[in-house]
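Values in this text are rule-based calculations from the coordinates and carry no lab data. For clarity, every value in this text was computed on a predicted model and none was experimentally measured. Cβ atoms are built from the backbone, for glycine too; each structure is taken alone.
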Structure 1
Amino acid sequence: MSQASVETSSQKSFFAENKKLIGFVVCMVVGFYMWFGPPIGGLTPHSQHVLASVVVLILGLMFEIMSIGNLVLLWAVFLIITRLEKPSVALDGFVNETTWLVLGAFMIGQAAIKTNLAKRIAYNVMSVAGDSYRRLTLMLYVVGWILGAFIPSGTARMAIIFPIFVGLLEAFRAQPDSPESLDLMLQVKWAFSTGGPSIAWLTGSLVNPIIMSALTKITGQTVSWSQWAVWMFIPTITIAALMWYSTTRLTGAKPKIEGGLTQIRDELKTLGEMRKEEKAAAVWMAVAVLLWATGDLTKINPAWSAMLVGLLLFAPYIGVLKNKDLKELDWGMFLFCGGAISLAAVISEAQIDAWAVKALLHPLIAPLSQFGTIGSFTGLWLFGYFMHFIIPSGTATVAAVAPLNLQYAVANGLDPTLTAFVTNFANRPFIFPYQIMSIMLLWGFAKPSIGSAARVLGIQSVLWLVWSLLMIAYLDIFI
């Protein structure tokens, strides 16, 4: 190994080993400077202090100085103790229906995973693909779309598919950093996480309810679960087809199946007949989807439908979950969801959103707005896309960007609902693995080079932008 390589490796290991300490120092330095430093034009002292706390929160998320759930809760408590915000504002997200929708959906997803129902669905759908790799990867998108209806986390869906992914890598003899391993990694990623299932359902991703909550808070407009599903049907199909086709074309992969489906069929044999618990979980998931789909008629909020079914899953005799399963829920993500929604309320209360629209968004979008509405939406998309490079977490990105984009839309006569979808679409494509946490698991086995992956993902980002603008024109017909 050359001296330069040794030095680079040493530098990387030093940063990795001291990331939390470096992040803590950066947070303290930036926070103190913004708190006690020169006044920021257009902001009151109170707003500047709130902005300092928000910047420190975002930096803390970037450096992962502590768990994201604990970090946002610490931030909210800090706001209350320092009297920067009232508890009703700092903790707004924890009384918001969206947060409880996420918790209920997590309970339902936990039942699917614990009973092996989710795995059974995945294996059964994939087993019909036969010996064609193209059909197999296409079926991945079908499975992801189904799982997205009741598992509101791309990471959780990735965990379900991961054993299959590893087996297929071996079956296709896809070597690390080969076109085949890169192709399969990206197909799984688009199929199960940031692609179709995440945009197909309101509950398909934490990003969706966070953006819709910001829309409701700023404009009073709401989007129901059934409205979302209908509106996003065509966008889901088209983006799935685009990512499925472009991935293999851009990677140049030519995989051949050599017994790849044997593992799937063996797993189905291992699962055996559906057990009582699986059947019960299937019934309760069907009830949840039915309640979500008929919310417009029953007037039952999807959040309380999710919580009702989620809690009944713990009930004796009729449920499938135990008390220990409650402890295994992702409570950190629940806290983060509440904190992310609170962030929109805090930014709005301190009028930081109005300031940021004028100081940041307008100079970026103004040149593009000369091309009309399509130019403005392009600018909003680019703003969200580039912010995702700065903030690794997709949920953290939309929590920060959605209020700004929506405020700009209201101030400039753009449709807020369309703006919400533009913000959502901009958060999906990525270039580097740190931007999307759920891909880390796949990356560790496929081991593609950053360069080869970035080339494919860079081109797909451009395709995603073009698709986004076309879908906004399509949605404008219905909204």
Structure 2
Amino acid sequence: MFRTVTSRITLWYTAIFGLLSLFVFGLVNLAVVTRLRARMDAELGNESREFEEMYRRGGIEALREGFRLEGESDGYKRVFFRFFSPTGDRLLSSDIGSWGGLGGLPAVASALPPGRAILCTPAAPGLARRARAIYRTTGDGHVIEIGSATEDDDDLVRGVHRVFGSALLVMLLCGGAAGYGIARRAMRGVTRVTDTAVRIGKGDLARRVAPGGEGIEIARLARAFNEMLGRIQALVEEMRGVADNIAHDLRTPITRIRMTAETALVGVQKPDEYRQAAGIVIEECERMAQMINTMLEIAKAESGAIVLSRETVDLAALAADACDLFLPAAEEKGIALRAPAPRPPLPVSGDAGRLRSMMGNLLDNAVKFTPPGGEIVLEAGEARTHAVLIVRDTGIGIDAADLPRVFDRFYRADRSRSTPGNGLGLSFAAAIARAHGGEITAESRPGRGSAFTIRLPLITKK
């Protein structure tokens, strides 16, 4: 039963509660015993002084009468009185038959100076009951002994023990129940996480840990677990999407490869025709490999599983290098490509290779869809805490109905269907921007061109 955390917490809570209760009882018991002892000692002290005064005034006869009266009043089973000479001989005594062997005058009492007293607990072998005694020396060296039974005080202490024992049992039961309730409440959040994990293991990826009021630690655990589930769900959904996209969009190149191979196998072909068929197969294989790699990269970026090689990158310099790379393709098509004007660095934290690929996809789209005689302009700047890069073109533009979907995988607007491509470039660029904590937005007017704006967080200056 103690294999669960709840039972262990309950056990520890009960044990600590019991130890604290015993400690409090020890303090209370000590206070009670000390108080009772102090009260008895005070009574014995007062009574011994009265007998001393009685002896000083009336001598031994007055003391005898006093012993008798006090003994009959309190009972000889409860008190005893004795009077000793300076040499330790017993001169006078009350009825001590019920007390057994009291013994003689203790050495510590015989050495007392006149007018002094000492309290002790007699421990004679034949003593019938526990007692507390005081020894007081008179002015002429005699010693008065007064003893009182401690039975009433002992009974009171035992009664306290019994009451505390019963109370301790009730307190342990109540404390254990309270500890169990507290432990159950504290572990309720862990139980919710476990139940959610079990449901997820059965395929319910949409399940999340509901918030509770157990405390900030459980709330942080639930929040971290939900965030992890969100990433896992996004990764699974991305992989499902990749699988669906691969199954759908690889049919065309695979079909073309098969038809080319079947054509090459039918009849006797010339060597040039075999080489042409092999070239088509290689071209389609490269296209499929590129498509698969791009889809996997998008899936990893959008699910948060991508590993970025973080370094400080100057976005303005990266944009200028991208312009130099695409300048020959733009000039070949008769398009003016303008690089961003020289400006101070725009430092961002990111993966330089992937950021370069992101800009390359945007520039490649701009070159594809801008007719000869058009213009492509790159602008670089900053807006508060973000670096801003804008790719403007005077291309064919995008219809308003298609604009919200331009970043979807494999989506191609009607105007772009005649242009070679697989519809992954903008989706890849958007995924890389989001992986770097930024975003890409698009503005366009049909026949007037488009503008794609990249915003990435700037490195904060210390």
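Could you figure out which one of 1, 2 the value 4.1 for distance in nm of label points 7 Å out along Cα→Cβ at positions 139 and 219 was computed from? Intermediate values should be presented prior to the final figure.
On the way: 1: 4.1; 2: 8.2.
Source structure for this number: 1.
Looking across 1, 2, the calculation of mean count of other Cβ atoms within 10 Å over residues 315-322 that yields 13.9 traces back to 1. Looking at relative contact order in percent (Cα under 8 Å, 6 or more apart) for structures 1, 2, the greatest value goes to 1. Suppose semi-axes √(5λ) of the Cα gyration tensor in Å works out to 35, 28, 24; of 1, 2, which structure was it derived from? Computed on structure 1.
When distance in nm of label points 7 Å out along Cα→Cβ at positions 51 and 307 is calculated, the result is 9.6; to which of the structures 1, 2 does this value belong?
Working: 1: 3.6; 2: 9.6.
Attributed to the structure labelled 2.
Quick check on the output: -23500 is helix-only ellipticity at 222 nm (-39500 (n - 2.57) for each DSSP H run of 4 or more, over all residues; to 500), derived from one of 1, 2. Which one produced it? This value belongs to structure 1.
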